[in-house]
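Next up: some structures, all given as structure tokens.
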Structure I
Amino acid sequence: MAARSVVTVFSSEDGKECGNVSMPAVLSTPLRPDLVKLVHTGIAKNKRQAYAVSKMAGMQTSAESWGTGRAVSRIPRVPGGGTHRSGQGAFGNMCRGGHMFSPNKIWRKWHVKVGLKQRRHALASALAASAVQPLVESRGHDISEVPEVPLVISNDVQELQKTSKAAEVLKTLGALADVEKAKSSRKIRAGKGKMRNRRYVQKRGPLIVYGEDKGIVKAFRNLPGVELCCVDRLNLLQVAPGGHVGRFIVWTEDAFTKLNSLYGSLEEASSKKGFVLPRPTMAISDLTRLINSDEIQSAVNPKKRQEIRLAPRKKNPLRNKALMMKLNPSIAK
């Protein structure tokens with residue numbers, strides 16, 4: 001989660017600083033990648049299309065069982081002769097050319113219901129991860145030339161109409177390298193999906209979050225890998241694609257300042273009914289820093305030195321003459 005209190009606003013014309021805005025409280029939410037992955041897995045299933053196998057699959061033959069007494073299994077067998085197919089087993093899921101076990105039906109439970117608070121918590125955590133530069137870089141985004149993360153630009157970018165102007169803005173802010181990386185990653189999909197209108201795959205680029213559409217959608221939508229979303233309709237499928245946190249997000253100033261009213265802060269309530277920003281259980285989650293602090297080290301007892309005690313060696317007096325003499329009472333006197 002972000003530790004700064006102020007974020008710089010950059011001009012979309014020359015890329016210079018043109019103001020500051022306070023860091024929204026939602027970007028200080030505790031990071032929960034496990035929750036993000038769980039919620040993403042659930043809501044990603046809600047756009048699946050039902051499919052099933054044919055009712056007659058594996059049953060299109062007139063096979064009958066030979067019965068008992070022939071020293072072969074009682075599976076139905078293809079009739080006839082003169083071909084390799086005759087006499088082979090049919091129908092069963094263990095047979096070549098037979099039906100599958102428990103065939104897919106269209107009444108399968110395709111969709112998964114995810115709790116509202118769970119979805120909101122996961123989205124807040126994903127937004128907080130987008131403000132941590134190491135997480136954004138580890139996800140694969142090229143932000144080496146980006147001046148600051150999170151990246152906030154002035155509101156005049158929302159009035160752009162041309163894609164060429166949009167590309168110039170990203171180049172000025174150092175974000176065009178991530179678009180070029182997404183463009184160069186385009187390749188033909190492996191498998192049969194290439195025959196089912198899913199021929200090409202490519203990496204995700206930056207996500208543009210705007211406050212009001214005055215032409216920004218048409219200007220940016222044709223850039224490779226670039227996605228757009230209104231701040232009022234943020235979606236976990238876009239903020240954390242694949243369930244992996246750290247999406248590179250480019251905010252407009254309107255959208256960035258609206259996060260406090262949407263998700264709330266310590267002074268302002270959220271506009272989402274019943275939603276309260278999750279807070280960390282520990283004020284400082286760095287255990288190494290806590291354990292090595294002067295306050296804790298002064299109360300910790302010093303490490304005890306463990307003495308090594310050797311067990312006495314047991315000797316057999318019947319074999320050891322010196323020990324036998326020692327045990328002799330007459331000699332002991």
Structure II
Amino acid sequence: MLKKFLLLTFLALLLAIGGALGYLSLRQPAVQPPRQGSVPMTEDRVARGKYLFENLYHCSSCHSERDFSRFGGPTVESGRGAGWVMPPELGLPGRIVASNLTPDPETGLGSWTDGEKIRAIRDGISRDGRVLFPMMPYEFYREMADEEAEAIVAYLNSLPPVRRRHPATKIAFVPALLIKSVPRPAGTVAMPDTGDRVRYGEYLAKMSGCIECHTPFVRGELLLEQKLAGGRRFDLPAGSVVSANITPDPSTGIGGWTEEQFIEKFYQYRDYVENGPPAVDAQGFTIMPWLNLSQASREELGAMYAYLMTQPAIRNPVETHPAQ
């Protein structure tokens with residue numbers, strides 16, 4: 001009798017799992033048609049897009065070839081915007097590729113419409129309807145203002161085409177099913193009031209990856225009850241680094257920092273941008289975008305600081321460079 005009960009329980013479990021997988025396989029992601037028309041290619045819009053892509057939102061961190069033998073992994077000019085195959089050391093569920101975003105018609109975005117590019121950035125939907133792996137932070141970018149998404153697209157359109165074909169992204173079976181639920185189409189999004197420092201700082205913290213990188217990542221999800229408390233580990237061939245606690249905790253976070261100290265922490269790396277960053281070993285390795293954000297304005301960095309100081313102080317000691 002017990003054996004029969006266990007067998008029936010096992011069969012019921014298999015049916016439940018099979019049903020769930022079947023449902024997820026058939027489920028379609030939320031998709032909206034791409035917007036029509038082209039982004040006007042004005043000089044100001046392209047310049048703004050370059051600043052967002054290369055500096056403030058540092059999209060180039062993933063979508064460009066980088067030299068991690070030097071501090072901060074500066075962009076290799078010949079590979080600017082040309083994409084990157086994520087290394088297996090990151091422990092991602094499959095082969096994840098940051099696409100070639102240059103206008104090359106065969107290996108880049110040369111055949112995409114501007115609306116398709118904006119939809120990929122904010123909705124996480126590729127041209128063919130495929131859901132992008134959420135290493136591309138469209139969960140945050142869905143809040144990106146229309147004018148900023150347009151500026152980034154204008155800059156991408158201005159890049160010289162780079163013919164660089166990467167292997168296709170290949171996500172493991174179950175994660176590929178689960179990420180179908182992630183996209184939520186963005187509507188019209190206005191810029192936040194830059195005069196509201198906390199609100200603007202929150203916007204920048206989302207767009208610049210502060211929340212994503214400085215929050216623990218457990219079983220494929222951000223542990224939001226520990227938001228900004230650090231502890232997320234990044235392993236790459238050049239070394240390993242753990243994100244710092246940037247909550248206002250006075251002993252393990254940045255609660256003892258003044259706004260000026262916070263800003264100057266970024267600005268100390270401006271010389272590296274002008275004269276080239278030094279070579280580093282594994283203990284000096286970092287993926288923190290110091291070089292990119294050293295070009296941010298005082299107003300932008302100050303807004304980020306103002307937002308961070310409103311967050312709960314979480315005591316969480318972090319060793320940013322654990323023993324290799």
Q.
I have -7000 for helix-only ellipticity at 222 nm (-39500 (n - 2.57) for each DSSP H run of 4 or more, over all residues; to 500), calculated from one of the structures I, II. Which structure is it?
A. I
Q: Tell me which of I, II gives 17.2, 54 when you compute Rg and Dmax of the Cα atoms in Å, for residues 191-286 alone.
A: I
Q.
Can you rank I, II by mean projected area of the Cα convex hull in nm² and just name the one with the largest value?
A. I
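Values in this text are rule-based calculations from the coordinates and carry no lab data. Because the structure is predicted, anything quoted here is derived from the model rather than measured.
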